[in-house]
1. Which one of P, Q has Rg/Rh (Cα atoms, Kirkwood Rh), as calculated from the coordinates, equal to 0.99?
2. Here relative contact order in percent (Cα under 8 Å, 6 or more apart) was calculated and came to 28; which of the structures P, Q was it taken from?
3. If helix-only ellipticity at 222 nm (-39500 (n - 2.57) for each DSSP H run of 4 or more, over all residues; to 500) comes out at -16000 when worked out from the coordinates, which of P, Q was used?
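We did not get these values from a lab; they are worked out from the coordinates using the rules stated. Everything quoted here is computed from the prediction, not taken from an experiment.
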Structure P
Amino acid sequence: MEIIFEILKNVEDGIGAKTRLMYASNLDWRNFSRYISFLEEEGFVVCSGDSYKLTEKGKLLLQKMREVAELFSSQAALKI
């Protein structure tokens, strides 16, 4: 889930070219290909020309993942 979050966040930040996205996500080519293929097949990202863009479904997933991360961080803060 962290890898998917990282890829989606990088696409949102405008890093859409395959090679730049792969490096920004700290993945080797094989793993990047698997994750990006999954995200495309499930409709979270689309390849437009030579770069990736988030779909509405991808934006929603990224938002939900951020909400979950916030819940975890606020729960951790309460225990400290």
Structure Q
Amino acid sequence: MEYPVLNVIATGERIRELRMQKGLKIDDIREFMGFESCQAIYKWQKGDSLPTVENLFALSRLFDTSIDEILVENEMEM
């Protein structure tokens, strides 16, 4: 069994996809999360960083999905 690794870029794309499915704007997420700016959300969507566990939990509630549905595992090349 291989050690699981997250695909940060694909996870960011997934966050963007879930946001759009819910009809939310980045500013809607900023407001929900209580952030002063949208910078962190842009970084998540670009794959520059991942949300903290607490922020993943909040996103899962906002998107009405599980944390596992937000995170994308890196597929290992065989």
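1. Q
2. That value comes from structure P.
3. Q
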